[in-house]
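Some structures are shown below for you to check.
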Structure I
Amino acid sequence: MKQWSGQESKYPQRTPWEFTKDLVDAGVDFSILGQQLYFPYRDLQDIILNIERLTVFNKSIQLSEVGAPGGPTNDAIKTGKVKFPTDPYVWHQPWNEELHADWLESMYTLAYSKPYIEGCHWFDFVDPYSYQENGGLLRSPEGEKKDSWHRLKHLQEQWRKLPAIN
């Protein structure tokens, strides 16, 4: 039997796709699928292909939680809270604020290019309270904006200039 949260699972384990298929096959009435994406160890093409697999269910999709790390702070490394990375880079280079902003911009651009994706929601808003190390859009509770914040605002401004699609 498989593990579930570090314990033996009580029920058969299924992937999100398998669970959704079981719901559809059982006739459960629902109108939207939610997908969480916390910097998976995949490139952006694989992420979209993975999401596209869900289109067979003919439901709108919300990327309900999206996030990526902004890289460790110097303090986090000095205090030992975060170890200095020694493994090969999993995404082109070590995570830092620039890569954080690049990933956010790419995710939002890809997500909103798909008509079946209704929303993309960044999970972490402010450091140091982020789920992932420095994953917020603000550097501090005082509101210091990171490059990822500015990139998202720029995308929104550009999209507002687009003609409406009927």
Structure II
Amino acid sequence: MWPLGEHMIHIRLPAVSFGAVSALVTSVGLIIGFGAAGIPKITTIAGLLILGLADNLTDSLSIHVYQESERLEQHVALKSTIGNFMTRFALATSFIAIVAACSDVTIMFVSLAWGTLLLTGLTWLLAKSRGVNIKVEIFKHLAVASVVIAISRIIGMTVSNYM
């Protein structure tokens, strides 16, 4: 539960975890890859908006259809779909703010730090709720995210050097 004025927001981790991880890793990967390719900030912001809206809607619809195929109750599937969409949109927006506010030199570092902080926090919450080793889970999740981000950087550098 999170306080919001006089009300409490109850966040179900399953409703936001897929969207959060997807938004974090994809946004950082896009920023790192575009940065390595020398792509202008405006194009990076456009890419993040596309991820935050178009790709987000597609993933949310896919999750919803999957949940319907699993015969999940309609209201539960709808809550999960909305939670996924809102989570991804909010996180993508946070990266747009970073790109808009930071200099070209610091965008990649700040984005990487922000993504790492958020992924670590989410992993901590998930590991704690599952009763598993928090450090091991954080290491595993950051390791996979690092591979995605490294591949994104390699793609950006390759495109920049050979295209």
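Every number in this text was worked out from the coordinates using simple rules, so none of it is lab data. Bear in mind the structure is a predicted one, so any value in this text is a computation, not a measurement. Cβ atoms are built from the backbone, for glycine too; each structure is taken alone.
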For structures I, II, which has the highest computed value of mean projected area of the Cα convex hull in nm²? I
If relative contact order in percent (Cα under 8 Å, 6 or more apart) is computed and equals 20, the structure in I, II: I
For 1.00 (FRET efficiency 1/(1 + (r/R0)^6) of positions 17 and 81 (r between Cβ atoms, R0 = 30 Å, to 0.05), calculated) the corresponding structure among I, II: II
Give the label, chosen from I, II, of the structure having the highest value of distance in nm of label points 7 Å out along Cα→Cβ at positions 65 and 97. II
A value of -9500 was computed for helix-only ellipticity at 222 nm (-39500 (n - 2.57) for each DSSP H run of 4 or more, over all residues; to 500); which of I, II is the source structure? I
When mean count of other Cβ atoms within 10 Å over residues 49-56 is computed for each of I, II, the largest belongs to: II
Any idea which of I, II comes out highest on distance in nm of label points 7 Å out along Cα→Cβ at positions 25 and 73? I
